[in-house]
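In structure tokens below, several structures.
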Structure P
Amino acid sequence: MDKEQIRLAQIEPLIDYFNQIMPLSPEEVDMVYSLFKPRLYRKRQYVHQEGDVCNQFNFVVSGCLRLYMVDDKGDVHILQFASENWWIIDLGSFHERTPSNLNIDALEDTTVLQISHENLLVLYTQAPKFNRIFRVLIENSFVSLQKRLLQNISAPAEEKYYSFLETYEHLVNRLPQTQIASFLGITPEFLSRLRNKQAHSKGKS
């Protein structure tokens, strides 16, 4: 395949994703092909850095990204992982056009489809259906964030771990234990004990 055929093939998962939410017309499909751009990020490469304005809405075709912040002590706090068919963005920075407090980087070699803030507004104007689609995406993201916030406030570590397994089951064997522990807000040693306990429980069943 030539470069254009490869680019079109990379965008097909996004077309399928949109069609599952709301079927697209041929004209709307053409707009997706025109406005979303594929990009490859190598492992450990930044997709977005703290201090910059987040200008890209990212759809993961393959690989895995993480959204995180680094506090004044240098500790990493992971807000989200995003693998195949997931979206990732600093939503506040993207919509408010303000410098970000967050980073996005690649935990694996990762291919994404990106649409800029400017082109997303074009998409909303020329194809209002996408305004509804992205509203659904943002609402779902907000619901997930609320659930996670409530868990962090009140749930014991074991419950948070089982919730992680439910949400990110496909990533459990792809992520280093240190990354999972950072996401859960526990030490890798405590995570190891939780995993051993889970394996022991499965062995009894």
Structure Q
Amino acid sequence: MSERHFSFFDKAIIQAQRAMSTSLGNAFAEREYPAENTLHGILNDEEQRHAAGLMRINHTGEVCAQALYVGQAAVARDEQTRKQLLDAAQEEQDHLAWCADRLRELDAKPSVFNPIWYAGSYTIGLAAGLRGDGWNLGFVVETERQVEAHLEEHLETLPPSDARSRVILKKMKEDEARHAEHAEQAGARKLPQPIPRIMALTSSIMKAVAYRI
């Protein structure tokens, strides 16, 4: 069977459908839900609100990661780089679905601003990709390192009895570390300042907003 070639219009439609599915929380995981066999802990109202706020941040973070990697892949010059980005995006989609499942268990909803975060991250991904594959992979490394850091922070501040959120975040942290390592091995370039600081500042704003709304 010959490989199908999509027109520019076809690709635009596919990207728009993916953006809507991702930003509206309609992702489906290929891997098993990490908390499937973990008992539900007893959370009081304050603990449940806090856990939901943290998982909403992580859900929004996965929306941003999806958009970033898909945007980068759209303009990647090397086929291997494009494949690596899309493989990472698929695992991030698992994370997105897991976070959405946990939000439902906590009787909470994703951030209403996810479509805006998706659009901004996709634009950043395109800009990074246009600089070349070394910079493309450099953004992957920096993104994953910053995500690892905030996942570690969340693991420390989750309510002690919220074992289900904890097991999800631990699995996500393992995946993020692997994505960064693979990108480094593939030739990622170290991003110059102030780019990492700007990324961290943007992430801080996102976290502050997503925790509440």
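Can you say which of P, Q returns -26000 when helix-only ellipticity at 222 nm (-39500 (n - 2.57) for each DSSP H run of 4 or more, over all residues; to 500) is computed?
On the way: P: -16500; Q: -26000.
Answer for the origin of the read-out: Q.
Quick check for you: by distance in nm of label points 7 Å out along Cα→Cβ at positions 31 and 191, which of P, Q is greatest? Before the final figure, lay out the partial values.
Details: P: 4.1; Q: 2.3.
Sorting by distance in nm of label points 7 Å out along Cα→Cβ at positions 31 and 191 in descending order puts P first.
Thinking of P, Q, which structure, once Rg and Dmax of the Cα atoms in Å is computed, gives back 17.1, 57?
Numbers: P: 18.5, 58; Q: 17.1, 57.
Structure of origin is Q.
Comparing structures P, Q by FRET efficiency 1/(1 + (r/R0)^6) of positions 47 and 87 (r between Cβ atoms, R0 = 41 Å, to 0.05), which one has the largest value?
Values: P: 1.00; Q: 0.70.
Comparing P, Q by FRET efficiency 1/(1 + (r/R0)^6) of positions 47 and 87 (r between Cβ atoms, R0 = 41 Å, to 0.05), the maximum is at P.
Upon calculation of relative contact order in percent (Cα under 8 Å, 6 or more apart) from the atomic coordinates, which of the structures P, Q produces 21?
Numbers: P: 21; Q: 29.
Only one of P, Q returns 21 for relative contact order in percent (Cα under 8 Å, 6 or more apart), namely P.
A value of 1.0 was derived for distance in nm of label points 7 Å out along Cα→Cβ at positions 39 and 63; which structure in P, Q was it taken from?
Working: P: 1.0; Q: 3.5.
Structure of origin is P.
Read-outs throughout are calculated quantities, based only on the coordinates presented, and are distinct from any laboratory measurement. None of the values given here were measured: they were computed from a predicted structure. Cβ atoms are built from the backbone, for glycine too; each structure is taken alone.
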